[in-house]
Structure P
Amino acid sequence: MCRREARIAVGARSAVLAPLSDLGLIVVDEEHDSAFKQEAGVRYNGRDVAVMRARSASCPVVLGSATPSIETRKAADDGRYGHVVLPKRVTASPLPSVEVVDLRGHDIVATGGLSDHLADLILRNFEDRGQTLLFLNRRGFAACLQCWSCGSIVECADCSVGMMLHRNEGRLRCHHCDASRTLPPRCPSCETDALSGQGLGTQKLEAAVRTLLPEARVERLDRDAATRKGRTADILRRWRAGEADVLIGTQMIAKGHDAPGVTLVGVVQADLSLGVPDFRAAERTFQLLAQVAGRAGRGERRGRVVFQTYRPDHFAVAAAAHHDYESFAATEMVERCELGYPPYSRMALLRFEGENQSAVADVAARASDALVRLAGELRRGAEPVSLTVRGPAPATIERIKGRYRYQVQLRSESGNVVRYAASECRRLLIEGARRARVRLIVDIDPVDML
């Protein structure tokens with residue numbers, strides 16, 4: 001590329017940094033994807049870098065998505081971006097019909113994730129020689145191993161989360177640090193023989209499907225199934241060739257894997273991500289449901305989609321069921337505006353990490369105090385500006401890999417104010433944090449709020 005022998009660079013997030021000297025066009029596909037944010041080392045958002053680089057090179061940039069991020073949509077509404085709508089699929093096939101199954105009053109864990117209605121549709125689709133895709137964004141067999149005598153959950157020794165049951169391996173595994181242990185014969189807390197797997201995972205769903213259709217060719221694609229080199233490519237090849245009747249998977253199967261024979265898509269728990277404590281939870285739920293639904297009916301036969309959910313009235317689920325991005329975006333923008341979240345503010349997240357919990361909490365508290373004082377000075381200045389400080393508070397997952405995590409959130413209508421406040425906080429506290437062996441991370445425009 002430096003010798004100008006290659007005129008096109010194609011790649012993931014870092015491709016935006018390719019040394020092309022004469023840029024004429026930048027295309028960011030699936031611009032809403034959180035994977036564009038670099039979370040380790042030098043933090044940057046590949047989409048935002050693409051916009052800045054295009055501006056510097058005086059060339060156009062195309063941000064493509066069927067479900068644009070709310071920040072991008074707001075920029076288009078404000079006239080900062082152009083807005084081009086593609087109202088139809090690239091192919092001539094119509095959008096699939098979507099049916100919402102209300103799970104309230106039903107325990108689908110007991111049935112392996114399948115309602116009677118979805119199970120019946122899977123049987124009929126198999127008889128009609130159609131392929132079925134089942135989506136559940138949680139790997140493993142069960143969400144946790146819990147004692148029904150004392151109520152305790154078997155947790156990871158290094159993370160403040162329960163360990164997932166992986167029955168195929170006969171082990172418990174932490175999905176944050178990848179630690180594993182054998183299944184305990186008795187409850188570690190009360191020593192009774194009362195441990196039971198709770199919740200759903202793709203392995204349990206697979207077992208239910210194999211029981212329902214013992215003669216079907218069933219594949220599962222998640223991080224556990226894709227550990228062997230070439231395994232993912234092999235599963236997808238068989239899927240596209242029609243050599244698998246049912247494909248079960250996590251988010252890995254939601255993006256860009258087209259198979260013309262898919263006539264039924266089932267989302268086992270459509271509201272699963274709505275419970276995540278993140279202001280973008282509804283947005284991510286809508287985007288994921290829209291992507292998964294789009295896998296159905298891309299061939300000659302029209303597709304059918306089923307959303308199983310305990311929250312059928314939630315606007316994100318309802319809008320996805322109607323393929324209605326416009327109504328979703330309008331509702332989400334109203335909520336963001338009322339609460340002062342991006343794109344109606346700029347945000348920074350200050351994260352504090354260390355092995356000593358009291359030291360981490362102390363540094364985070366001192367940071368919050370300094371920022372509150374700074375907010376007061378900015379408010380009383382010659383040109384008053386607003387700076388909102390939230391925290392300190394333990395992160396949603398308080399401990400990962402043996403390190404405690406606290407955070408302070410900054411919000412302001414001005415990006416310059418947010419960056420100035422974060423920089424000042426770092427300048428005032430960095431030496432004290434080092435002495436206390438606490439790592440201070442400044443994340444501007446954070447994507448991961450956990």
Structure Q
Amino acid sequence: MDILLNLIGKFHPLIIHLPIGFILIGLLIEINSKKFKSPNKILKFIFLWSSITCLISVLTGFLQYQSEGLLWESIQGHFISGIITLLLSVAFYFYLNKSKPFIAIPRKVYTIGIFVNLLITGHLGGNITHGEDHLIEPLPDSVKLFLNKDSIKEEFTYKDEIDINKPVFNNLIQPILDSKCVSCHNSKKSKGKLMLNNFEVLKKGGKNGLVINYESPELSEILVRIHLPKDEKKHMPPKAKKQLTKAEINVLSHWINMGAPENTLIKDMEMSNELLSNFIQKEESFFPKIDIDTPNKNSISFLRKKGIHIAPITKSSNLLYLSSYNYHEFIEEDITELKKLKDNLVDMDLSNSSFNDEVFDILSTFTNLTRLKLNYTSVSGKGIDKLSSLKNLKKLHLINTNFNSNQIKVINSFPALEKAYLFQKNRDLSKEVTLSDQDIEKFDFGGYTIQELP
């Protein structure tokens with residue numbers, strides 16, 4: 001019997017779409033009721049079946065909850081809102097049949113209530129399946145910060161030397177699991193009844209048994225899953241999630257092949273220097289690491305009202321990113337407010353704006369500016385030498401401008417320049433300048449071609 005109930009629960013993700021479809025069709029007919037001869041007859045049929053399928057969805061959802069190892073707290077909101085959707089659908093069906101006391105409630109209360117509650121139920125269901133940040137996870141960090149400053153989760157990386165005198169599990173293995181696995185396998189949400197948030201629960205495995213095979217470590221379920229192709233259903237983490245790096249997989253594999261110990265010191269794990277050095281990420285920060293005062297909130301507010309996007313580059317940072325994508329005609333008062341943020345602005349996209357060569361004089365005092373985009377503007381490069389005082393300017397974008405090739409050598413002298421993008425629609429600036437092989441690497445002139453297939 002348990003097997004049958006478990007099987008029925010598995011159909012919840014499929015069945016749940018039926019009441020959603022019936023309700024949406026019903027609401028569309030309700031909105032356009034004047035176009036139908038007998039809209040109430042149609043709506044009676046639709047909301048009868050929306051009620052039936054909604055009841056089945058609630059029952060299969062409860063069965064799935066019992067078999068999936070989820071905590072009640074994690075599904076409570078979704079379950080209750082699903083029941084409310086069911087009750088509203090049933091009530092509206094009786095209203096359409098002119099049953100007392102349902103006709104005492106205004107018609108719009110039912111339709112609006114069903115629609116709003118359907119959105120809430122669907123959103124909470126998405127949170128269970130894909131995580132609370134599933135809607136904004138694909139967005140750039142700057143947009144996430146604009147929408148919800150708590151939505152950015154710090155990616156685990158080792159940026160310094162690993163302390164080899166510490167226990168291997170808590171200091172090397174658990175951080176990997178926390179970063180890539182624990183969001184779906186924890187004490188509140190344990191897919192497949194598998195938890196990976198500490199050593200004890202990891203050893204117990206899940207409903208399909210142990211995930212570490214101590215007799216044949218290479219056949220451990222956890223290793224098999226992470227090595228499956230990303231398109232395989234059983235591949236872990238799911239392809240929509242952040243994947244383990246090659247270095248993380250190698251460290252995890254080595255740990256399991258060594259018997260998956262908990263308290264053995266890292267230095268006793270026979271890990272090669274190459275294995276650990278590949279695991280350590282020594283990337284330098286692109287933006288300057290400086291302590292800077294909080295940016296002028298009044299200036300930020302003023303510019304945002306103009307349609308200019310401004311956001312911190314990372315959570316809790318005082319360094320700012322600015323984009324004028326939705327605002328082009330800068331006037332004097334805008335420039336005045338920009339200058340009040342000159343120490344905080346490190347990344348500026350002024351593409352398609354009204355700025356001309358005067359912009360170089362304005363930006364010459366933005367001492368922490370690291371990336372500047374002036375694509376599709378009228379700049380010719382006159383006065384660009386004033387940017388040579390910017391000790392942090394690493395990337396410069398001047399695509400499809402009136403840029404004069406005589407200024408390329410000036411850009412080449414900028415102290416921190418890593419790359420300048422100089423694609424021009426009808427000109428190849430690389431043919432108008434002579435640079436050494438070393439210097440030419442700093443410039444990207446475009447002109448890419450795609451080879452024809454044989």
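Readers should treat all values here as calculations from the given coordinates under stated rules, not as data from a laboratory. Just so it is clear, the model here is predicted, and its values are computed rather than measured. Cβ atoms are built from the backbone, for glycine too; each structure is taken alone.
Given a value of 15 for relative contact order in percent (Cα under 8 Å, 6 or more apart), calculated from one of P, Q, which structure does it belong to? It was calculated from structure P. Can you spot which of P, Q the value 1.05 was calculated from, given it is Rg/Rh (Cα atoms, Kirkwood Rh), for residues 272-399 alone? Going label by label, the one that fits is Q. Supply the structure label, taken from P, Q, corresponding to helix-only ellipticity at 222 nm (-39500 (n - 2.57) for each DSSP H run of 4 or more, over all residues; to 500) with the calculated value -9500. It must be structure P, since only it matches. To which of P, Q does the computed value 10.1 (mean count of other Cβ atoms within 10 Å over residues 32-39) belong? Going label by label, the one that fits is Q.
Each of structures P, Q was scored by distance in nm of label points 7 Å out along Cα→Cβ at positions 48 and 216; the highest score is held by Q.
When Kirkwood radius over Cα pairs in Å is worked out for each of P, Q, structure Q gives the greatest result.
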